[in-house]
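For reference, the structures are reproduced in the following blocks.
Please treat every number below as a calculation from the coordinates, not as lab data. Predicted model, so just to flag it, every value in this text is computed and none were measured. Cβ atoms are built from the backbone, for glycine too; each structure is taken alone.
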Structure I
Amino acid sequence: MVVTETQSDATIITLSPNRSATWQHTKIVICVMVFIVMVIALAWSFVGAWLILPFAGLEVGLFALLMYKVSKFTYSRQVINIEKEQITISWGQRRLLQTHQLSRQDLYVYYWEADEGWHLPRISLSEASKHVEIGDFLNQEDRELLKNELEQAGLIVCRNKWWQ
């Protein structure tokens, strides 16, 4: 998801992955899965196949761990603050943890489109000595929107397929 906020002297672009379920919805899915798997495992253990219980517990634990990791990732975000002299890129999950500052003087946006149609384009902010890839968690439409928003903010966009 790309959200742009324009102020008098700066443009702030906030990037976040599309989130189809909140953490509350994810907990409900985990609980339903635990209930179904444990009912089946207990039914099998009552007929004598008690060896299924540790594997059912392992399956439920692994499912819960993976759902937690995926849900945690959907709360990550990047904030691009475009000012007259510099650009600040911050990212993190619940709070912004890493920050890069780039000088706007020699900065350009590199939009790399893959030769194969199934690869997503990559976007990076580049200057002479530093390249910072942004929006790596966005889908195709959001990457196009990000490129257009950066272009509207006055940044130069260079493409690897300039002839198209």
Structure II
Amino acid sequence: MSVTTFEKPWGNYILDKIVETQAPESISWLPQTLGWKILLLIILLSLSIKGYRIYKIYQSNAYRRDALQILRRFKYSADQYDSRQLPVLLRKVALAGFNRAQVTQLNGTTWEIWLDQQCSKTNFNQLCPTLLHQLAYSRAISIDEEQHQLLSEQIALWIQFHRRLDD
């Protein structure tokens, strides 16, 4: 087998004398001047502060997540045990989110009105008047499944959407 050799110049004879130039070094994406470094530091600092605030809000709303999880476990039953726990749960959530001295003074209709004032999406005073008070303090009352469902929905709305003073 013979090896074929090509004559000099092989290919385009015009390009024979061209010398290739070296490619420049890669350009750094990091800022080179002090102003850009300061701006980058300010942006990173503000993002850190925003992330910290979001985390603190998430932590401060842990009582809401816990209460909603407990509320989902309360089912209607003939012995009314879970139904009687609804006012207790609502009171505990209010105590966790608001001033204790303010919440403990409320009862009956004033309690329902106060709940409605703290959350625009609920209407305890109109939809289930005195039901919270009766379930909390009277063993003689019993509610049906529809009332239990309505009260559970109102409590869930209140837990999710009530506004504290620090919100």
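Can you tell which of I, II yields -12500 when helix-only ellipticity at 222 nm (-39500 (n - 2.57) for each DSSP H run of 4 or more, over all residues; to 500) is derived from it?
Numbers: I: -12500; II: -19000.
It was calculated from structure I.
The value 5.9 for mean count of other Cβ atoms within 10 Å over residues 17-24 was derived from one model only; which of I, II is it?
II
Comparing I, II, where is mean projected area of the Cα convex hull in nm² highest? Display every interim value, and only then the final one.
Numbers: I: 13.2; II: 26.2.
Biggest value here belongs to II.
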